[in-house]
1. Which structure, out of P, Q, R, was relative contact order in percent (Cα under 8 Å, 6 or more apart) derived from, given a value of 25?
2. Work out the source of -17500 here, i.e. which of P, Q, R gives that when helix-only ellipticity at 222 nm (-39500 (n - 2.57) for each DSSP H run of 4 or more, over all residues; to 500) is computed.
Structure P
Amino acid sequence: MGKKTLWASVLALFIVLAFFEFTNTDLLIQEHLYLSAEKTWVLKDPKLLYRAIFYTGIKIPIFIIGFGALAASLISWRKKKWNEYRKGLIIISLSLIILPLSVAVIGKNFTNVQCPDDLNHFAGKIPYVKLFDNYPVNPNSPDGKFPRGHCFPAGHASGGFALLALVCFFKEKRNKILAFIFAMSTGWIMGVYQMLRGAHFLSHHLVTMILALILVSTLNLLIKDFSNESTQTKK
């Protein structure tokens, strides 16, 4: 992942934001996942088995990969023969730290976007407002405002999409492709689960995925390649 991926991802981000801002695609998709007669979602809460697998359980291997990459990157400073892997390990570690934190701390606190389950369109109490639109006046609140939304971008799936950093770890093209498929599959499994239970819109996950591509590409361009050190040491 280099400059081409970075600029293509930046362009894709603008296209996705514009598309969902000027269409009702998010709402139309979520309507198919909402059982209006029962006033609930396809995956009704609480579904402890689904949550254990797709919310809590799926985070365990992600945590293991992140912790393992961080530990290995630290060890690599002592073991010179690990130099060629150090860059990839650092990118994995930083990606799994930066992306979820950025989404949770910065994105969710500044965008003021609601989750589908909170909207009056789906038996909630808040009107549907897009990312760049203004909320109407809330007649039931002294200050005329609705509670702030903390649903954009998608936080849960960010850990899965952050695994795109694995592409930078592997050297062979085949392994890079497999890593890409693994990361995308993990991110979208987490994302679709959230959509099925009314916790996120499609655009939330698309933006998170693109942000992951931008982050990983940027880290890959900025972080030094340590494999040259190993070659110089051998000489």
Structure Q
Amino acid sequence: MNEQYAAQMAGDEQLRRQAGELFLRSCEYRYSYNFTWLGVPIIQYPQDIVAMQEIIWTVQPDLIIETGIAHGGSLILHASLLELLGGDGLVLGVDIDIRRANREVIERHPLAKRIRMLEGSSISSEIIGQVRDFAVGRKRVLVSLDSNHTHQHVLAELNAYAPLVTRGSYLVVFDTVVEDMPKSFFPDRPWGPGDNPKTAVREFLKYTDRFEVDHLLENKLLLTVAPEGYLKCLKD
């Protein structure tokens, strides 16, 4: 990556405005629903898929904890990268409702051996306890948060799972972009501007020095659902 060009691009206000306009227009057509990973729908922007690939290849985690499963495309993405890395790395997915059809697709996939799933609220004491038990003995842990997007829920997830992230790894918070979108985009959702993952991240960062936003990574993406959401762990 040419860091100089990435920084210059990030400082180009006109380009950033145009990128924001493109993002909003693309959302009107459910752009993120267009893609699959190894045959399974992955509801992400291609830029964020590439960013996660770079992070995983650099960190080489032996455990990836993921809240929010949906169709399972992100589980398959992360499992495929762990398979390339070798070793005994696993992906642990958590969702309050794992639909039967989605579970069956995931369990039949050739990469299912790399995947474990827990059904329940990601902020319940029972699930948090099970995740923590699962992380025991793991040396490099990465966490991805992409479930309920309200401020309260995401902040609770951050407090519960941030301690599991190891130094040099990442805590990735998706859909922080909600803060930058018009309220009209969320007519039937409990989240929106002022109450979303980005507001939770900003509050979380006020009282921790273990994490910082990886602006260098964000600068080169231009289009991302996770502005200020790529958090690098600096300390044990």
Structure R
Amino acid sequence: MRLSTLLIFPSVSLAVFACSTEGDLDPGAGNSPGTGSTTLLVDADVVARPVVPNATKPQDFTTEFRIRLERGGVNVTTGLVSVESSQGVVDLTYSGEPNRWTGIQNGYSEVYRLAVKADADFVDDVRVDGPSVHYFTAPVAGATVDTRAPVMVTWSRSGTAETARLDTDQLDELVIPDSGEYSIPTGGFKSKRDGVEQERIRLDRSQRVTPTGALAGSEMRVTVRNEISVVVAAAP
């Protein structure tokens, strides 16, 4: 994430318009489209990235928040924006580059709730029950693969995500079923004729909600990402 000059606003809890009830931020709580003034465009990403290769536990991730807000086609740069999880509330700050409200939280909590207040405009109680953590079971990290033949990739997860995208340096975020396995086709990795090549396998799994109290085109997404590195054998 590239951050430029931050316009910092006081860290104010949004409890007044994002009240919790016991259990509504636990995995399995379900989604909520929330409420709002229907005057704001909300484009929100919650992305959990691994801090260790092929992370297997929620605490082995860092979760980033990136939210774009518009009103009348103009970026909203002042107000109160927060994302809440079972770990607590993160009050976001506005970054003029790249015009996003941003924040970060250690770990991955799976369920996240968004609240926005900008003058008389607001969006409240938009909740996404995100995907479970996933990790690769094949190939193992550091394994040597042959791109001249299909390579079976398998992963373990609890429950199926709405969207899954597989990515290598050769493939570009290929949308696949979250079935727990996928055969990367021949030529799906970059390779050399006269030596080995380093490659990665990355899998993003996502859930999303359309806020009913925001303008058309608004969406909140929760994504969990994991990846491993492999070695591609020479392909003469």
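No lab work stands behind these numbers, since they all come straight from the coordinates. What you see is a predicted model, and the numbers here were worked out from it, not measured in a lab.
1. Among P, Q, R, the structure yielding 25 for relative contact order in percent (Cα under 8 Å, 6 or more apart) is R.
2. The correct label is P.
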